[in-house]
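Right after this note come the structures.
All of the numbers you see were taken from the coordinates with simple rules; none came from a lab. Note that the coordinates shown come from a computational prediction; the quantities given were computed from them, not determined experimentally. Cβ atoms are built from the backbone, for glycine too; each structure is taken alone.
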Structure I
Amino acid sequence: MEIMTPGQRFMRCLNFESVDRIPVMDFGYWRQTIDNWHKQGLPAEVDSTEEVERYFGCDRGFETNLVNYWGDNGPIGIEWRVYPPWTKEVIAETEDTITYGGEVGIIVENKHSESIPFQSKYPVESMEDFQRVVVPRLNARDPRRITPEFEGMLKRGQQEGQAIGAWIDGYFAWPRELLGAENLLMAYYDDPELIHAIQRNHTDFVKDWIDVVLERTPLDYVCFFEDMAYNHGCFISPKTFDEFMMPYYHELVGYLRSKGVKKVLVDSDGNSVQLTDKLVEAGADGHYPLEINSGSYPELIRQRHPKLALIGGINKLALAQDRAAIDRELAKLPPLLEKGGYIPALDHRVQPDVPMANYQYYIDKKRAILEKYCY
């Protein structure tokens, strides 16, 4: 079979079409992971997700190929979300933590790890907050959103034949970013007008922002970030999804397709097996990262949705164990690979407790398996 470009390979996999080989990719690496690997032989100049991908001979991850990529030590091409960013100032500091305040709310970050920050106050508590703090910063056509790095990012991706994508906050993730998870779940009942106002504004903003991107490059795919499930299922009911998310998804996905976007991927950690029913109804073509320890087994999702492309599904925790544990994870791949539409990857970033030698073993073994499946 003729050798394909990385972009052709990725997009054809998502479309259940024949490929010269399946992409070898993962979801990136925690900062502490890279730091630890420097002590284990990783060259000092290999210091970002993209550089680590290249070092291990991996394909560039599809999240690395986003026009608004935000990865460690990596450039951001076109600024996303509120712009200019909310004010953020240090209001307290200890040996282990730093507390920020300002328009961003109140956030406590750990200095020594990349654990999720604790946030006790969020930017939006009322419609007045939303109109005052958020709406003025959602001008998608603010020329300052185009960073000096964007042209170089785009040119390199085009020269390498990469698929080009964009990150979009989903209709659960974005109001959660503004209100916080607990406040959002209550607002569905206590202040539905505010949630619909946020969703309407978000839809209009994304359309404008996508148009700004498309004036500079076509888009092959978009990734909706949701993270709307935990280890027992979705945070909200199907009824709540239908009322507060589905109409906006249909409108925006229809718009994206009318503009030539080929694939819509939706990200959610947690047990997303039942959630995929709603994601498919909303217009999703693919789903990731299929978090194994929460029960998002790719074979279960494939049974429910035979034509939903899947990415992920390899237990990240196995890599911190031994080669036998890695072998057991990779032994699950062939039945799924035979059906097509599947790119095996870890179900989240590579954790700091993974030895570099284990990751090298995993990549080599996975590559050997994937090379056998040229459809």
Structure II
Amino acid sequence: MQAKQLVDAIRNATGEEWKKLTVDEVNHDIYEKVLGNWDNVAKPLDGMGRFETITARIGAIQGTEQIDISKKAVLILCADNGIVEEGVSQSGQEVTLAVVKNMAEKRSSVGRMAAKLGADTIPIDIGVNSSETIAGVWDYKIRCGTRNFRKEPAMTEQETIQAIVTGIRIVSECRDRGYQILATGEMGIGNTTTSSAVTAALLDCKAAEVTGRGAGLGDERLLHKQRVIDEAIEAYQLRGADALSVLATVGGLDLAGLAGVCIGGALFHIPIVLDGVISMAAALAAERIVPGTREYLIASHKGKEPAVERLTQALGLEPVIDGRMALGEGTGAVMMLSLLDLALTVYQDRTTFSDIRIGQYERF
């Protein structure tokens, strides 16, 4: 099935058909071949540590031992969240629009970092609370922000599915443009609240266990944020609920879109580099919706939000960078891209033991 036909089929799928959506297994033969190539590099066995297994996973995803990630992009999904009305963040929704404009001009933190690396940044309006059209931003707006989930569900099921399909469609378009690896980013005031709520519901834990200070809440407002999440989970009876219902009720358009990006990576065999807690929460939802999606994901860094540890355990992924970052936007994922580039310079232009005429190390 062609990419467009697949996206159209997913868009029109019923609830029962969504449950039947499957992804291919990654190519395990390629994985072993890449590891074998690493063993032939003139270095101690496993000398590049986890970068050997991570690059092998990329080869398995791409279906080739000739790994190439030279054309890369950061997908920054931008949306507002109605829960901000409840005072769960320091800033108001107007900040989202201001930052998105900055991203469009490549002046944000992630824009400057990506430019240095040679990666493209693609800001995507999936739900910013503004009718303004911004040059340099992909317009996939579903609605102007979500509803306040303390009063009513954040999204309808149809809006949630539309956001997921949008993420899948974006990956398909990026593949058609020749991108070989994609990193995830986001922007939306209040989305540490939505990601914490989704995590607490999916992992059946209290908000205090997975909810942090976001952009810098004080003690009193942090406790308020946690109470808002716990009350919503209990009110909507989300413990044990399916991931689509959780996303629709307490999630956000950016989270649902990022879940779609993760699923799209699995459908179209594009490795997806996760950023911090928001993209990890989206990834867990994606894995619950389409099992097997996690095999196409790469965790980049451990952020400061307490949910990260639980999310990486649930996904079976281990971040590489432990810098206690909390910037968001996709900055941690971009750092990971730079490390992958460095590792692949050793793999792609490898000097073998035969090149330097010494015996190869053997495994015992």
Item to complete: Of the structures I, II, report the one carrying the highest value of FRET efficiency 1/(1 + (r/R0)^6) of positions 183 and 263 (r between Cβ atoms, R0 = 30 Å, to 0.05).
Response: II
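Can you spot which of I, II the value -15000 was calculated from, given it is helix-only ellipticity at 222 nm (-39500 (n - 2.57) for each DSSP H run of 4 or more, over all residues; to 500)?
Values: I: -10500; II: -15000.
Value -15000 for helix-only ellipticity at 222 nm (-39500 (n - 2.57) for each DSSP H run of 4 or more, over all residues; to 500) corresponds to II out of I, II.
For which of the structures I, II does the calculation of distance in nm of label points 7 Å out along Cα→Cβ at positions 207 and 239 return 3.0?
On the way: I: 3.0; II: 1.5.
It traces back to I.
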